[in-house]
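Heads up, there are several structures right after this.
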Structure I
Amino acid sequence: MKILGIAAPFGHDSSAALLIDGKVVAAAEEERFTRKKHAEGQLPINSVNFCLKQTGLNPAEIDCIAYPWSVKILKQKKVEYFLRTICKRPARARKRLFRTKKDFNDQKNLIYQVFNLCGFNASKARINWIEHHIAHAASSFCFSGMDEAAILSLDVGGEITSSLMGNVLNKKINKFREIICPDSLGAFYSTMTDYLGFKRGNGEYKVMGMAPYGDSSKLNFDHIIWWNDKKKIYRCSDNYVWVQRGERFRMDKIYSKKMVLGFGPQREGDGLAEPYIHIAAVTQKKLEDITLRLVEAYLKKELKRHGNLCFAGGIALNVSLNKTLLALPYVKNLWVQPAAHDSGSSLGAAAYVAFQAGEDIEPMRHVYLGPEFSNQEIEEELKKFNFPFSLENDICEVAADLLNKGKIVGWFQGRMEWGPRALGNRSILGNSTIKGTADKINALIKFREKWRPFCPSILKEHAQDILGSTHPAPFMTIAFKVNPEWRQRIPEVVHVNGTCRPQVVEKETNPKFYKVIENFYKKTGVPVVINTSLNRRGEPIVCTPKDALVMFEGSGLEYLAMGDFLVKKKVS
């Protein structure tokens, strides 16, 4: 079947993905085309059109549309939601109870808008409405290559559900337990992100990066979020998380006045200071502790049987949490969807339709699923800019030589990555051995906080020696402790707590990027380069040659390798 997944149910992170006979042939996030981070308020028009163009299909050839939102689960859970919220949020509780039909019509109208703008015949299109967390679960399990697994899906909230625990057995996804909003690990983490001065929905990874600088024992958050051992669920305080408008510190914020009274004013600026580093630390600790409680309560028995855990939802992008999950004695294999957040739900919805139809789904070995550009297209764009450039016989050798000399190189090659991580096709590369390189990238190129860490891309043959683990790590979705003997050799990719978020690079999945690192290794004896996304602070990762050149022009980056061309700001 030809299944087109579309994601746009919550006004952000819209995307599209296309499966043909169980194989992902195209997938992209709308933000890459519109250049608006998280595509807030935007429909996946460009994403859908890209998927069709990439495969040469017209809308009439698509067998069905898969959409990660279902009115069915809304109807099932709305009474539970009503009872949970009626005391504190009576108006919202009643709306949820009585506006189910309107909610459904709103979602249907969104899809029809996409249809109208992308050439689909709305009257003939077959729409499969897939429960949001089931789409997340399918986005992980269906591409893991596993026959059976425990599944965990955690985010701010789907239709009503915020957390889902279950398994996949005999080609069927089963639910063990669901927890509904406003009790939400995602909402808790986003609230603390907002209070810590970062943009909610975008800055949660900064909270995770700040946490190791603090001490979680200095504060107690038991009055904000806690575990109910009797009911085997967690609860969030309505006075701190998902608070009423009148109780918020400001109308544009989601944290409460009580937060400010208890901990002081919102953090400002880009530095590290108390008590904010401790607040970040306890926020991360609470996330990990409660997630472990959920796994212990609902998935431990299942995991002891086979050891396979598939994880998705926005929380699954928290690599420190994933490190903690992998350390559990009964977790042998952890597979996290590279686009675990809501963008990935388009792919998950499509995968679930294929899964239900009995199709064999090809495991995800790489994420190079977006647009690509030929040397001719790159050269045509280069001529519009006033930069010297040259066509190189071996761009991989040229890039490795520059890295060896301590230069920082933009790397634009092949098909754009799916998901929020640059994995060697839309990247900025640096020398992992030269102290100060990370600071230079942060200050002059990315324009971001100097304390934020960078990731290493590591040749597969050397990963176990550096990470002390043989667990697969192709997508930068899990943190690992760096072996002590390597921490001083590659200081620019090791965080303050001795961990890193690696991409283990295989020759078979990205031969060109592999060759750059291999050449660097031959020159330095170090099989590791810094790899961060080709973008500036607040911008999506670049998609087109023009995007890359605009970013190059507006930053301190001196070299840009695009296809087989080397672009320079100055002749060295």
Structure II
Amino acid sequence: MRKALWVLAAVLVLAALKLSPIRFAGAWAGDSSSPRFETVLYGAWILKALLLVHAGLAFLAARARKDERDFEPLVDGAVVANAPPGLAERTAVLAILLLATALRFHALDDQLWFDEIDTLVHYARRPLGVIVTTFDSQNQHLLYSVLARTSCVVFGEGAFALRAPAALFGVASLWALWRFARRFAPPREALFASALLAVSFHHVWFSQNARGYTGLLFLTLVGSGAFLDLLTRRSPRSFGPIVVYGAAMALATAVHVTALFVVAGHGLLWLATLVASRSRNVGANRWAPAWGFALTASLALLVYALVLPQFPATMLAKSMPEAATEWKNPLWLVTETLSGLARGVPGGWVALGAGGAVFALGFASYARQSWALVALFFLGIVVTATAILGLHHNLWPRFFFSSAGFLVLVALRGVSSSVELLARGSLARHAQRLATVAGLCVCLAGAATVSRAWGPKQDFAGALEYVRANAASGDAVATIEMTDLPYQELFHAGWATVDSLAQLEALERAHPRTWIVYCTPTFLAARQPEVWRRLQDEYSEAKVFPGTVGGSEVVVRVRR
């Protein structure tokens, strides 16, 4: 191990010395007259410095002396001593992963929605050198853009290639959830948690969404497992959990920046354990999580080095600052999240209400087992919500998808607790079998909703065909706001674009009929209130094309 660290330190020093920022910027951004040259140059200097910093860290790690003593863990009672998985359990996991793969690759080549088209047009179509030196939008999920570009080069440009990394991350997250859950839950619950997500409408949907959310889920589970190991281990000798945590969470930030909020939640939990363990002999275990955070920070900076000059302005930009929209209302977040959950479970709101009671039982059960587990599950959610509110960002429910595994585990613990409460008298001895049957029923009920995930997320193609079939040769057809990109850059429809009420009125005067194609009414109403009012007052609704993205239907209106 020490020799490997010495070699790593030497390689990093050589790489830093070899790197010429000016030559690098010239190769990746063009000559000095290019508008990108200066930012890439600054990024290259940052990369050079960080390579030297990491060489120093490798040098210090090679010289570090391991503490051979054992101490008390920072957290007691959070983990259980499950036997290693046997053949039957491994076979069940393999079957779940194979089923999940089939469900996620089915209809993977269906239509792209706006965010995916944005990823394709602005990132996946660009050379890798441009991708890793560009951070001009919060829609840039850096690592996912690199993987999407690679996939498009291998498979050819299309929805399948663009979404393939998300589908693979989705399958991998099921394995990660099983491995994570076995640390503190019965193997039955770990298996059912993976199985339930495998047949979940929401998980399948996100696995077919060319964005970084399933990657964030996978890496959050891997990182959280390593963090739990750091909190519960007795021996400080191994650097393994520190390295796994740092690498996983740094890559998670590269997939989606909101992973920083997950790390912040872990940090708050660590501080709480320091207070709670003051009277115990935790020794060197006290600082192991801190080394994990330091490694996360250093590796994340290294990953983002080339775009750090662009990072603050992009990430601190307020979403739609000039527009009042319900997307920034916490009440909208709650109702939209609950509506989305109701769409994805059999029985809708009724089942969701009953599920809330079951979830509360699971929460109580985990709280009795270990307060640290509950904090590990939910602190990331609290920090994410607080940060997004503080930044005045739109409150998208998808920002919390990285916690899907935790929520499913709590729900399944609630199912087991419910069975234990109901299995009285002669049924008590059959509680385990009844819990297994209940878990199977929950998974089968979830499977009944999977087909809702397939189909167009936004039916831009359907609207295109409809307008072409019904618009006369002298009619004007125009897009506005979020339909500009799909029809101009993907379909190359040749339609006009409308940016203001004056442009719309000029278009109307020049043609006998005017067709407008728009989507996501909430966004349009907030961004273009005058145009929105005219569309409602002067135009009749010709056809609405629903999709699986909530509230983002594509609408065709016509003025005669």
Structure III
Amino acid sequence: MRQTNTYDAWLERVEGFGTLLYPPDENQILLRVDERKKLLQLVETLSSPRDGGEKPFFLVTVVANDERELEDHCFKIYYVFSHAREDVFLIVEYLLSGEEYPSIAPHFPAVERFQAEMADLMGLYPEGRRGRGWGEWLHTPPYPPGFHPLRRDVSLTELRRRMAEVGDRTPGPGRDVVWEPAEGHHILPVGPIHAGLIEPGRFLFEIGGEVIEKVRFRLGYTHKGVERLFQSAYTLVDGWRLAEQVTGDSSFAHSLAYTHAVETLFHVTVPEPAVWMRGILLELERVYNHVTDMAALAHDVALDAYANELALQRERLLRLNEALTGNRFLRGVNRVGGVRLPRPPDADGLRSALREVRAAVEPVIRTLSRLEGFRDRSVNTGVLTREDALALDVTGLVARASGVERDYRLNHPWGIYEDPELRQMIRMSDENVRAARLPQELHRGDVHARFLVRAWEFLTSTRIVDMLLERWRREGVSGAAWLADVPPPDSAADYAFALGYAEGWRGDIVYWVMQDKLGSIYRCKVRDPSMLNWPALVRALEPHEHQGRRLTTILPDFPLINKSFNLSYTGHDL
């Protein structure tokens, strides 16, 4: 097992709060806690700020699991925390004595989104907050009360029957939380249906003049029952097919996080060419999405000449994806154990095409980064401070733009990211940013910083792909499939679980997968980075203090700020 000073120190430190169990992987600590007092003492320890206001651990995901038919005969909650600096996860297995549990929200506010999800899907509630009307954020009005589809004692037949009973009812009034606006203010509803291709979500704004004073949002309109579908229709080996459908713009990252979890369960070693190809595809997904978003940001400030050039290059990137994988969105190639392509890759042709795209995009993003017309709209607009990002456990691109180094390629490296040279390329140091000839404004937390982080990652990821393709050519790799043998299901591993993760273009994607009997899935919990980052969008929109100034946002800037976050609705509404 990998041992570090940090790992050993925290292993010793948490032991007194519960029982240490054998962890799923070498960078993880698994602690079983069955006392309310011990759980609260533990999370207080994990959240006590260090120098700079940073907590030692941040919340990664929360998994509610119905294990009443298993050995412990109870519901359980698994809290997954990550160390802020080192490659260490702490997984806390908490046993419930009933259907209520102590909330850790005072120490980790990010847990509130998970608590609402657990109330809807599993019927578990924080102490004292049980009852209809609290936490019902996923289910739209036609859903029946007490409808908890992730409970194991509710069959699919029963779920379908109950839904059929309410299927023809006229939906009742929405469950938006409506408040009395301040004198001279009014409430403006937006959505859930939006113009264009935007997914459905409802926003309520309290407006004073043009200034946004308060925001509430409601999601759940694209809830699809994904997690129940994993356990009812897929095996561990073919679950990647559903994982890549969770959110369409992150298909490869989601399938990679899923296969990482299953390969950990099966102790599968992936062939080196497949490791390289996975790195290439993950970075290509980052590249085309960042170009897409930079084009959209330029369009939102009426700089359509630049937006059109970036949109053209996005199309070239999608065609490059199709030439390599047979799919514009990199679907259908990842497998448990490796990668299968439709044809042998043309490394030289891919490098040439990517270099042409980079040569076209690079001057556009450098111009935009300094153009007064763009800076006027983006600098100091939609600021998310570092302090707020830390308090909310924000992750991924949004966190990095607020000065929080949260990147699983650096914090929890595996696959190609175990290469120190590559990690040095990714690190957003002042020296690297200067070498990329970008302004030193990537950590300010505003729309402009989020644009610059995208620009930086575009430049870095194209270099990474070029380097990996050169390695591919130099090593003379041949063929179109590199797959390790996947062993048959082992009954000794029934009800074992593993953690899988990948740094997608929005941020870290995390899968928690528990094995059932005969290679099927007992529970699969999906966590897209948007789950953690939606509350941060609200914080950036509402008035707040920053460096002695009161920052406000006007309503016309909402679309621009929303696009700069570009969070996934469907990745949230599982």
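What follows is calculated from the coordinates using simple rules that are stated; it is not laboratory data. From a predicted model like this one, the values you see are computed outputs, not experimental measurements. Cβ atoms are built from the backbone, for glycine too; each structure is taken alone.
Taking 56 as the value of percent of Cα pairs over 25 Å apart, for residues 387-538 alone derived from one of the structures shown (I, II, III), identify that structure.
The read-out comes from structure II.
If mean count of other Cβ atoms within 10 Å over residues 83-90 is computed to be 19.9, which of I, II, III is the source?
The read-out was computed on structure III.
So if we calculate distance in nm of label points 7 Å out along Cα→Cβ at positions 43 and 419 for every structure here (I, II, III), which label has the highest result?
Sorting by distance in nm of label points 7 Å out along Cα→Cβ at positions 43 and 419 in descending order puts II first.
Out of I, II, III, choose the structure whose coordinates give helix-only ellipticity at 222 nm (-39500 (n - 2.57) for each DSSP H run of 4 or more, over all residues; to 500) equal to -12500 when calculated.
Computed on structure III.
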